[in-house]
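Before anything else, here is the set of structures, which you'll find just below.
Here, each number is a calculation from the coordinates, and none is a lab measurement. These numbers come from a predicted model, not from an experiment. Cβ atoms are built from the backbone, for glycine too; each structure is taken alone.
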Structure I
Amino acid sequence: MDLEDMKQKAVVLNEPGVLDKNGIYFTSPSAFARENLFCILWGAEFFCSFPYQIRRKGLDLFLGFHILSGELYFEYEENSFCAKQGDIVFIDCKKPHYYYAKEHVNFQFFHFTGSCSQKYVDFLYEKQQKRDSSSSPASGALYPGALGACTIFSQILEELSHPNPEEHRLSYLLHTLFGMLAAEKKASANPTITRAIRFIEEHYAEPISVDDIAASAALSKYHFSRLFREETGASPHEYLAALRLRYAKELILETSLSMETVAVKCGFSTASHFIRAFKKEMKFTPASYRKYFSPFFY
């Protein structure tokens, strides 16, 4: 079955229960991408309610979901489960699957294929089942409260919506998303710290402080800082600084933005503060970092 046939089989026009949508956005991967990269073929953001439902089997593609609000229900791999706000789901469309809305739900999705897709989806499924084996898992396809991975998912949809989406960036973002879901990472069992981490993820680009983060958790700064380190292995300041630097590195490599603009977008008070923090971690300046990874560097 070629790509055009897959589109016809997968895309249902005027589905009952679809109230509104952004997209559907399509791409046409190059021969190089098909052979060597992860290929995102199409995606959209849907606003749905009952009686929205999709039941399929036999499509040689993979499908990812990011729930923005509400709940979406799934039947997959002999499991029934509900994906809620902040959850991510990945399924292998060759296997019978059924998903539906009972009430209002807003979600993003994309179909993909390409290099290592089968092995990665299988690996993530098995790994997630092992992670949750002690708590009666609904399915290895569900990644609850995936925090940073949700940000990457939204970046994929944003890139996909451009008139000429960049296939290498799409592949990179999907690989990053898989890596975040696969990485061994201790999940905080403390809901207060989970809320604080979500606050940091949502506001890292703003001039927030440890006091602000502690206030979001309704704890004193001292007590919160001690609890945060116990749960994450880092202080709130270290966690915030690392997150800002991570996003700064992406902007330096993937855009031509000035260092002043990068600093503002990543929450640093000044460009000089950003440069000092970057140099302290990387041992060279942001400009040197960009120059080194430029294709014209000798």
Structure II
Amino acid sequence: MWSVAELPIGVFDSGVGGLTVLRALREALPDEAFLYLGDTARLPYGTKSPETVRRYAEQTAEILVDQGVKMLVIACNTASAVAIDHLRRRFAPLPVVGVIEPGAQAAVAASERGEILVIATEGTVRGGAYERAIRALRPEAAVTSTPCALFVALAEEGWVEGPIAEAIARRYLRPILDERPGIDALVLGCTHFPVLREAIAAVVGSRVALVDSAATTAAVVAGLLPGDLRRGSGGPAPSLRFLATDAPQRFVRVGPVFLGEAIAPASVELVDL
């Protein structure tokens, strides 16, 4: 008999970057089915106004809800920053999880001194959501935020290591670290950024902990999924489906950089908003 437990967990992002979150979710919840939507027709969200991001986020979430999901995960820092409260009201009682709060928890845990650097898109930095979330947990924290827009382009092109990636990371980060030598935690506040981890680490050094909200978000999702909503391990293999609002061929080509495995063309469906 059909049950809610068999429904997939819905995950959405402005593009392919959120596949880093999906990767962590699948590692934490290997028996669960997932439905991922990348709004590739309208990326990036990071340069859009908060009103536009909220509208886009609601439209993408509606597609997932109409398909049938038991939870929504906003695998986009910008949408999490400006739209999560709206989506929680709009789709209640469906659980809605973003990446900002788990990322803030991980940053506070990783920083001994409470001096934290957040790198993100322009929209996420402008909204100040990470600063608020971090200071809610650690009021005395000193938080610096800076946009690193070129990191998104590097990740999309697959230029995630080597001299070009390191040179751009150095240009963004070294002036801040030289001015604030006490920084000991750096939040990768965009889902594209984890694939640039090696290049960023080469610039900041081992004394600065790199914080990726993907694993923490996966742990939060696992904790919010009660036993009666968990999919059993005895049945057929869990499904993994993808929706894209534009260029599914590019999604298939670029997506593996973030997901860590090949994406079958047949598993990507083009949807219209």
Structure III
Amino acid sequence: MTESIRFEVAGLTFHGLCFGPTDGIPVLALHGWLDNAASFTRLGPLLTGCRVIAIDQRGHGMTDHLGRPYHIWDGVPDVIGILDALGWEQAILLGHSMGAAVATLVASAYPDRVQALWLVEGLGPWTYPDGEAPELLRKATDQLQRVSTRQKPVYASIDAAIEARVRGAVVPLSRQAAEPIVRRGLVKSPGGWTWASDQYLTLPPLFRLDESQIQVFIRRLEMPVSLVLGDQGFFKDPLFLPDRIKLCRDIGVETVQGGHHLHLEGAEGAIATWLLERHSGV
């Protein structure tokens, strides 16, 4: 049975979904960019013996907006505040994509609060290409100055919004994966439905950590790390990920069939089984 939850952290109201027994192993689930807590509606219930709480991160889903640019490190105080609000001294962090990046930063800065990292399609934040940060900062700033004049799209039906999310995905996204995320991520609007998420989330980041900084965070990971990749996901071709994996003290890597949203496209059973088996053996 899925339950809803809400709590106040640092002046923001966070919303989320809960799965599993209240006395289960605490797992805080962090979704990807422009997704929301519904990203875990298929994986969460399969994590037997766990109390999974999936949150809408700031600016996403039903959680409050900032109305200003967002940065990956914003999620660190949010996660610590949420753990405190839940009364969890320690928890497993389950993260997908952007959520995996946030989880990596939290676990490195607060190793005493993180029992294990369960990561899906991500290990640390993305970087800008070497030497391009000044130009990309200017481009992001120019877009920021125009954001107030932009209007969110309005869709005549939820089905039309789902189709738009599938067509507009940066990486291939099936309708099966898009549907739960879109249904939670819409609000009624004159003429139909529009996105609940803050439009500032659609802007490129003004700045990113560089690879050397990110590697410092990864070297400090003390807890077991379990990384699940899709054979057709972001990392099907070697990028920076192999070097990051080598820096981890205790990591298991499993590749299963699927794309970037493999935990919503039929691989959730295999993911849950592997995560639980690896955790029980640690």
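Results, tabulated for the structure shown:
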read-out: For relative contact order in percent (Cα under 8 Å, 6 or more apart) computed as 14, the structure of I, II, III it came from; value: I
read-out: Which entry (I, II, III) yields the derived value 20.6, 60 for Rg and Dmax of the Cα atoms in Å; value: I
read-out: Source structure (of I, II, III) for distance in nm of label points 7 Å out along Cα→Cβ at positions 63 and 239, computed value 3.5; value: I
